[in-house]
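Bear in mind that the values in this text are calculations on the coordinates, not laboratory data. If you're wondering where the values come from, they're calculated on a predicted model, not measured in any experiment. Cβ atoms are built from the backbone, for glycine too; each structure is taken alone.
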Structure I
Amino acid sequence: MLYDVAVIGGGPGGYVAAIRAAQLGGKVLLVEQDKLGGVCLNRGCIPTKTLLKSAEKWQELKNCHEFGLQADNIGFDFAAITQRKNQVVEKLRGGIEQLIKSNAIDMVYGVGALEGGDRLSVRQGDKEISYETKNIIIATGSKPMVLPIPGQDLLDVIDSNQLLEITHVPRSMLVIGAGAVGIEFAAIFQSFGCEVTVVEMLPSILPGIDSDMVKRMGPILRKQGIKMLTNTKVKSMEKSNEGIKVFLDNGKGLQEIVVERVLVATGRKPVVDGLGLEVAGVEYNLAGIHVNRKMATNIPGIYAIGDSTGQEMWAHAASAEGMVAAENAMGGNALMDYSAVPGCIFTTPELAMVGLSEQEALGQKMEIKVSKFNFASNGKAVSMGETDGLVKIIAHARSDKVLGMFILGAHASDLIMEGAIAIRNGLTAEEIARTIHPHPSLSETVMESAHGINDTVIHQLIIKGWK
């Protein structure tokens with residue numbers, strides 16, 4: 001059978017690409033070596049957010065006296081929490097399976113590899129089957145990076161995939177890496193009573209994030225009980241009677257810390273090996289497969305999306321890229337727009353961002369205006385007891401167009417869409433400010449920050465700077 005489109009990888013990029021190609025009338029083959037939904041659904045976004053929700057409810061229960069409530073003999077069952085996490089994942093995966101069937105997509109489980117520009121093979125154990133197709137979309141995702149640290153192979157030194165499989169809360173844990181993954185897991189397990197230490201070799205946590213957000217987030221995490229060691233490298237790890245002994249170097253000398261578990265959260269790398277890229281002549285390197293804005297590789301009819309390209313390594317970016325690739329594979333002329341890709345870090349409170357940071361804008365020699373508004377001045381945030389937070393907007397000094405938005409606070413992952421829509425559509429800060437926002441709502445923090453760009457803020461004396 002000749003397929004119009006064959007997709008390798010059933011994650012948030014791959015299955016979306018398959019469905020979009022089918023919607024456009026294509027005969028589609030989807031190849032997945034493990035489980036539909038990819039890392040995001042099975043070992044990333046969904047299971048971590050499910051755990052986080054349990055963690056938030058546990059903290060709310062412990063602090064319910066602040067709202068005039070009383071609760072005695074409270075506790076949690078982490079095994080039950082883990083079981084619920086698995087049920088959520090299974091339910092959502094079942095939903096994707098139904099979508100694949102309802103769109104008449106042929107589903108094959110196995111390891112896919114290119115045999116050329118119009119053929120691919122799927123290995124199922126000792127059996128290998130070849131398929132002919134007009135177009136191929138590579139959506140193989142990424143995998144955790146492995147550090148060259150002595151002791152990396154110890155049983156209790158684990159990655160994020162393995163951490164999601166444990167059914168008890170460790171007494172103590174050291175997290176190597178203070179990026180999004182490391183900070184999220186640190187916050188989750190600390191809330192359940194684990195003594196967490198985060199080690200980051202760079203000068204600050206959350207590398208690459210706007211400095212004002214990092215300055216606010218650091219103290220919040222420390223207040224929650226998470227220890228932060230920046231400018232610190234892990235030299236080696238070894239097994240001891242008490243657990244894992246970790247040797248650290250902060251540039252001033254060595255120190256030791258003993259923990260029950262070590263989480264390696266130093267990032268992910270594209271899965272490009274074993275795909276037959278060389279056979280097909282597809283250009284790539286260890287940073288990912290080379291593509292243009294049509295998500296097309298250098299070989300006609302072969303596309304790549306998601307983490308396999310090493311570009312915007314977010315599940316939602318992969319889905320958007322999947323739609324672009326599918327439309328082009330089916331004869332369209334779609335282009336990927338990276339101007340407004342939001343990013344979210346699901347700590348408590350949440351951190352979300354879109355567009356240029358202040359540092360990035362200044363690095364591009366832009367004339368900018370900056371406005372900030374605190375959650376503590378918002379009525380809804382005060383009533384919720386969620387006053388830790390800040391909205392920061394970066395706008396062009398002359399055109400007033402929104403260039404970037406950063407939000408630290410409750411429901412930041414929802415609020416950030418105002419910034420994404422504004423940047424994507426070239427809206428100004430004035431247009432956001434003059435749009436009536438409901439009261440009382442957290443969205444008013446965005447409105448007030450937008451007002452601050454042009455000195456019309458009402459409810460707070462904003463820290464404002466002209467750059």
Structure II
Amino acid sequence: MKVAVLGSGPGGYVCAIRLAQLGAEVTVIEDKHLGGVCLNKGCIPTKVLLHSTEIFDLLNKESSSLGLVVDNLKIDYELLSTRKNLVVEQLVEGVKALFDANNVELINGRGKLINNSEIEITTPTGIRCMKFDKIVIATGSRPTLIPIEGNKLEKVFTSDELLKIDYIPDSILIVGGGVIGVEFANIYSNLGTKVTIVEMLPNLVSNMDSEIVSFLEENLIEKNVSIYKNTKVMKITKDGKELKTEINTGDRSFYINSDIVLMATGRRPNIEDIGLEQIGIEFSNQGIVTDELFKTNIDNIYAIGDCTNGIQLAHQASSAGIVVADSICGKYTHIDFNTIPFCVYTKPELASVGITEQEAQRNKLDYKVGKFPLYGNSKAVINGDTQGIVKIIIDSNTKEVLGMHIAGLDATELIEIGGLAIKLEATADELVGMIFAHPTVSESIHEACMDAIDKAIHNIY
């Protein structure tokens with residue numbers, strides 16, 4: 001069986017490898033970078049910058065309290081950018097090696113569906129047509145710009161473009177307080193840049209539990225980040241060497257000057273000019289429409305990842321890729337969407353899985369909440385990183401875990417405990433019955449569960 005995969009991001013390349021492992025003859029068609037946005041322009045390079053700048057910020061502010069003497073500490077942005085690029089290159093080479101090991105063919109070119117089994121591929125050397133039994137569309141997404149005056153001025157960047165600059169700006173205005181916006185706010189505030197966030201919604205990172213997001217907001221304010229919520233950006237104009245952004249808070253309009261502006265206003269699916277209209281694949285502005293097995297309305301064509309109208313997360317795309325590969329090869333698997341974690345790699349880290357307290361309230365669920373602050377956790381105190389909380393939501397009657405939300409040290413690693421608990425329909429009593437190693441940050445989960453069932457030992461929250 002011959003299968004084509006359009007796109008080599010976290011969805012496409014994982015799908016291709018699993019298909020090859022299951023015996024399919026696989027061709028991946030990629031018109032830009034192997035590894036997609038996540039590896040080249042998103043998840044990976046931003047986390048490199050976050051890691052180094054967090055260490056820089058920590059040593060600048062807390063070295064003496066850690067028993068360290070650091071003189072003349074500075075950051076070399078050119079060296080940091082080189083490290084970022086080397087990490088990306090290493091991981092891209094890893095994907096290439098996986099393709100070679102699994103006999104996955106990679107064609108550098110742009111694919112366009114001619115019919116339900118034929119793809120026209122435009123390569124640097126010409127155009128060719130290839131036939132396939134099955135097709136998986138994994139073309140990803142790109143940053144979107146809000147339609148305002150000045151959105152394409154010089155030094156108005158998308159996240160893709162911002163990662164390419166080779167200097168530290170004195171000031172930056174970030175339009176959008178979602179995951180991308182707050183992560184870049186963290187990076188640049190660590191570097192000493194004056195940061196302003198303008199968010200049109202009532203909360204930063206609005207899809208996460210508002211209580212855990214409050215810890216991030218508090219930390220950003222401590223770093224002198226200016227935050228405007230319920231606020232709209234009206235237009236951007238040039239003011240000498242700076243940019244002048246007009247914002248409206250509802251009560252008043254005023255201008256903020258900055259060296260650069262980041263448009264962190266979401267992403268849109270890459271679905272133009274790939275043949276969807278010609279062959280009748282159903283789609284909308286939000287992406288390609290699929291069923292629970294990621295099959296489109298055309299029987300042998302699937303779509304996964306950011307190009308669909310689903311959740312735009314790299315790990316969701318990879319999971320979808322495995323589901324599609326298994327389905328194509330006659331195996332039935334599925335994704336439990338209740339266990340998909342959401343993570344923000346700021347200081348403090350944020351992580352969430354399952355329902356938020358706000359969702360529980362909206363759905364009028366009978367629930368209880370357990371909490372444990374990290375200032376009561378030994379490992380957090382040892383690390384000098386006590387800002388944050390573990391919050392667990394359980395069913396009041398069955399004690400089943402419905403959601404877990406963490407702000408603080410190692411939150412993005414610990415959240416998988418919550419995902420596993422939800423997957424296995426575990427109760428708070430069962431988690432309390434486990435023995436957690438000491439001293440570890442994970443003990444905070446144990447303590448939050450104990451709090452949820454009114455058996456707290458160390459909690460003075």
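A value of 0.75 was derived for FRET efficiency 1/(1 + (r/R0)^6) of positions 61 and 373 (r between Cβ atoms, R0 = 25 Å, to 0.05); which structure in I, II was it taken from?
Comparing all candidates, it corresponds to II.
Where is distance in nm of label points 7 Å out along Cα→Cβ at positions 69 and 293 largest, in which of I, II?
Biggest value here belongs to II.
FRET efficiency 1/(1 + (r/R0)^6) of positions 53 and 245 (r between Cβ atoms, R0 = 25 Å, to 0.05) computed as 0.15: which structure among I, II?
For FRET efficiency 1/(1 + (r/R0)^6) of positions 53 and 245 (r between Cβ atoms, R0 = 25 Å, to 0.05), the value 0.15 is produced by structure I.
If mean count of other Cβ atoms within 10 Å over residues 325-332 is calculated from each of I, II, which structure is the one that comes out at 16.1?
II
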